[in-house]
1. Out of P, Q, choose the structure whose coordinates give mean count of other Cβ atoms within 10 Å over residues 211-218 equal to 21.0 when calculated.
2. Can you say which of P, Q returns 22.4 when mean count of other Cβ atoms within 10 Å over residues 75-82 is computed?
3. Work out FRET efficiency 1/(1 + (r/R0)^6) of positions 83 and 203 (r between Cβ atoms, R0 = 30 Å, to 0.05) for each of structures P, Q, then name the structure with the largest result.
4. With Cα extents along the principal axes in Å, for residues 51-130 alone derived from the coordinates and found to be 40, 29, 20, which of P, Q does the value describe?
5. State the single structure among P, Q that was used to calculate mean projected area of the Cα convex hull in nm², giving 23.8.
6. Suppose helix-only ellipticity at 222 nm (-39500 (n - 2.57) for each DSSP H run of 4 or more, over all residues; to 500) works out to -4000; of P, Q, which structure was it derived from?
7. For the read-out relative contact order in percent (Cα under 8 Å, 6 or more apart), a value of 26 was computed from one structure; give its label from P, Q.
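Rule-based calculations on the coordinates, nothing more; no lab input. Just so it is clear, the model here is predicted, and its values are computed rather than measured. Cβ atoms are built from the backbone, for glycine too; each structure is taken alone.
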Structure P
Amino acid sequence: MKIAPQRGLRRAMFAALLVAAATLSTPAWAQSAYPDRPVRFVVPYPPGGGTDVIARIVQARFQAALGQPVVIDNRGGGGGSLGTDIVAKAAPDGYTVLFTLSSHTINPAIFPKLPFDTERDFEPVGTVASLPQILVTLPKFEANTVAELVALAKKKPDTLQFGSVGIGSPSHLAGELLNLRAGIQLTHIPYKGGGPGVIDLLGGQIPMVWVSIPAAAQFVKAGRLKALAVSTLKRSSAFPEVPTMQEAGVPDFEIDSWFAMFVPAKTPRAVVERLNKALNSVVAEPEVKAQFLLQGAEAVGGTPAALAKVVASELPRWAKLAKDANIKAE
């Protein structure tokens, strides 16, 4: 059967239009398999801190799970807000991932004019791990317990300082909560991450720091620092001999830190699910769990929805604590 030339031409044109329409309606990310180039983990704290340590534990495994290099980009400052803002303004294509600490939900209570919205500007990927904050001093520091520290602070008011990972970090809140619950006044000294704070403590520039356990673990185990307490309701598996703050006599005290991954808002759902799948496969590995435990952290994993629920519940909680303790950006 012969097809009239004009009729055949019309069919060919119609087919071409369908192909063109399909191409235009298909997002660029769907035209090639994700990921097809290196993925960047923006860690909004300097090297050596707890967030950086946890990120580097999962880095190699994440590379294997994604089939592409994973590059860690440390962008410390502003209690984590500087690096977080970089991700908020990045292209929503899954190639820029925020690997952050639970300061993500604290900063809105501390900084009234953040350049991003904690909920609106990010898509949750999943929770990586959780762990306590730990209060550490030098072995020669005259207080060997939290009770002795409180007594010393009351004897010498306004003379002692505590370092933290930065304004609005879980370690900052831990120090201010101690002030509030114990009726003392330790002066806050913010750092750009746990690493710099621990370095100053080791050098004798500051008497104590609150940091996440990975930033101090090796020094406590080596006897170069002593631990007074952890911030959670349960003792750390890495340091079972160190009491919780409530066991140490400070009532109603709980600060539980988590590490999690976020991507910019409007990142395609398929990309978020791909990252979440990789995350869950990595944190399920026995070797990763073991390395986390050495740092005092526990693997978590889970869905983007579960992380979104945590964010939504913590925002009002930290806003209340900031108000009660009169915590403000300095």
Structure Q
Amino acid sequence: MTRNIHLLLLTLGLTLGLTAQAKSERKYKGYLFAYFTGNGEGEEAIHFALSRDGFTYQALNGDRPILSSQAISQTGGVRDPHILRGRNGWFYMVVTDMRSALGWDSNRAMVLLKSRNLIDWTSSVVNIQQKYAGQEDLKRVWAPQTIYDAQAGKYLLYWSMKHGDGADMIYYAYANADFTDLEGEPRPLFLPRDGKSCIDGDIVEKDGLFHLFYKTEGHGNGIKVATTRALTSGRWDEQPDYKQQTRDAVEGAGVFKLIGQDKYILMYDVYMNGRYEFTETTDLQHFRKTDRPVTMNFHPRHGTVIPVTAKEMKRLCRHFGDDDILTTLLGEKRSMPAFVGVSLSVK
């Protein structure tokens, strides 16, 4: 009898939790995809696309960059955009400061950006080699991302770095209050037990458990997951299996939750074959290719997706002059200005 009561209470609690979560997500009406497009001249830049259902995406601004890479970076190129909706009304975006034409071991910096409206961004460059002592043998700083650490009450940045002939390891540091710099020294966040390289970390929290998706760089070139209940504890449980659903090499794992559903999408860049692939899961452990077709009128590289409101979608579409996308997404057209007190005569 007691066991049945416990099971009933647990089921009720889970149901109420899911209901509350679904209600909190009702304000979101679509998805924003931030990405870059390639390794060529002008392709290492931030692009935006929108989707109503999370599967069909349309590029904004004619698939042109939404910001000038030259204006925000040291190298003139940026890659791997990660965007986060903050708890304080701000949006935070971080990118790799890099031009691949200079070499894969050529970059030492990341760019921190913030915005209130997804349109007007301020930016700061953090060059790890210039900021910290003892970084003379630093070779690369790749794929920064941000997550809010509730225990610390701060935004935690994590990224992969390689020093000398060592393995790529994922490090972390906290952002300052203005999100313009890092506080303290970078510290190791995660390195697999085998000591081999890992890059492209993406952390997702579910039910108090943090899931770190990462690429096994240079050995397998696939996506694995490690979990922990304390972000900076250094204690991670590593799952042995690869999570991608293809035999092709992949990178740039990005996980986002479908609005109002207990379902997540793991997307990744099948970079050797020029395609993006979506898989789905409910537990962040077992994945399968989604049954729904994924369509994009652009070719993205490593990026991330967040949910957005109808107001935010309207603002973006109108700013970039994408009335046709606004019509497709929300069934709305920009109202034409009325002409008052004007008479025309034809001679």
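1. Values: P: 26.8; Q: 21.0.
Clearly, the read-out refers to Q.
2. On the way: P: 22.4; Q: 25.9.
Only one of P, Q returns 22.4 for mean count of other Cβ atoms within 10 Å over residues 75-82, namely P.
3. On the way: P: 0.70; Q: 1.00.
Evaluating FRET efficiency 1/(1 + (r/R0)^6) of positions 83 and 203 (r between Cβ atoms, R0 = 30 Å, to 0.05) on every structure, the highest lands on Q.
4. Details: P: 40, 26, 20; Q: 40, 29, 20.
Computed on structure Q.
5. Details: P: 20.2; Q: 23.8.
Structure Q accounts for this read-out.
6. Values: P: -13500; Q: -4000.
The read-out was computed on structure Q.
7. On the way: P: 26; Q: 16.
The correct label is P.
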